[in-house]
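The structures considered in this document are given below.
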Structure 1
Amino acid sequence: MITWDDNLRCSERIRKELGSIRRRVKRRRATSATTFCITLATNEKNLFDIYNMGELLFEHYRRSDTDLHIIGLANTREEACELAAELVGEIYEATGGFDVRKYFGSV
């Protein structure tokens, strides 16, 4: 199941297209090949995962036992890495640690 963070972080260009991107993901339709999402890591020892939005069309992500919580969207992989770094800084400043799941409400 794919869920979206209430305080989704994204660039201005992405923000303009956010409604369309959410609809396309929900309907399992292709999104821009250059759009990347940041999710809570599927492996709890990691902080985040970064996916090309096109990957979310694969059967693996349609199964109900695969939970992805999208916390950010970026135009390129490089921007996604920069956004992930900003998130790590934000989490550390707020909590004094790196407990990403606790910071995002144990989604």
Structure 2
Amino acid sequence: MVPTKKEELRDLVTQTTMETYEELTPEIMAEYTIIVNCTPVGMFPKVDFCPNIPYELLTPNHLLYDLLYNPNVTLFMKKGEAQGAVVKNGLEMLLLQAFAAWEIWNR
């Protein structure tokens, strides 16, 4: 039986999905240099929290993208910056989505 595209995609995601932050090895961190926080962890008012990734393995080759925009600089971003990583928050994405929605609904 030939798997469908949906089954192939599910299998691919299952094979490459991590279960815990503890599974992030130095090899994985070196290979995957774009890290996106798409959770509410670190959002106001709980600004003293961040994803529990191995920040000590970050380098200037890494980009940390936090979809949060409140606070402007999250603990996730601060820890990445301290290791030399490039960091960006989600405010620009929010604005671009708002502009696109305005265009769609006001044509």
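Quick note: the coordinates plus some simple rules give every number you see, no bench work behind them. Treat the numbers as computed from the prediction; the structure is a model and nothing was measured. Cβ atoms are built from the backbone, for glycine too; each structure is taken alone.
Which of 1, 2 yields 1.06 for Rg/Rh (Cα atoms, Kirkwood Rh), for residues 52-91 alone, as computed? Considering all the candidates, the number was obtained from 1.
The greatest value of mean count of other Cβ atoms within 10 Å over residues 36-43 among structures 1, 2 is that of 1. Taking Cα extents along the principal axes in Å from the coordinates of each of 1, 2, which one would give 47, 46, 26? Structure of origin is 2.
If distance in nm of label points 7 Å out along Cα→Cβ at positions 44 and 68 computes to 1.2, which of 1, 2 did it come from? Working shown, then result.
Values: 1: 2.2; 2: 1.2.
Derived from the structure labelled 2.
Given 22 as the derived value for relative contact order in percent (Cα under 8 Å, 6 or more apart), which of the supplied structures 1, 2 does it correspond to? Source structure: 2.
A value of 2.9 for distance in nm of label points 7 Å out along Cα→Cβ at positions 4 and 28, calculated from one of 1, 2, originates in structure 2.
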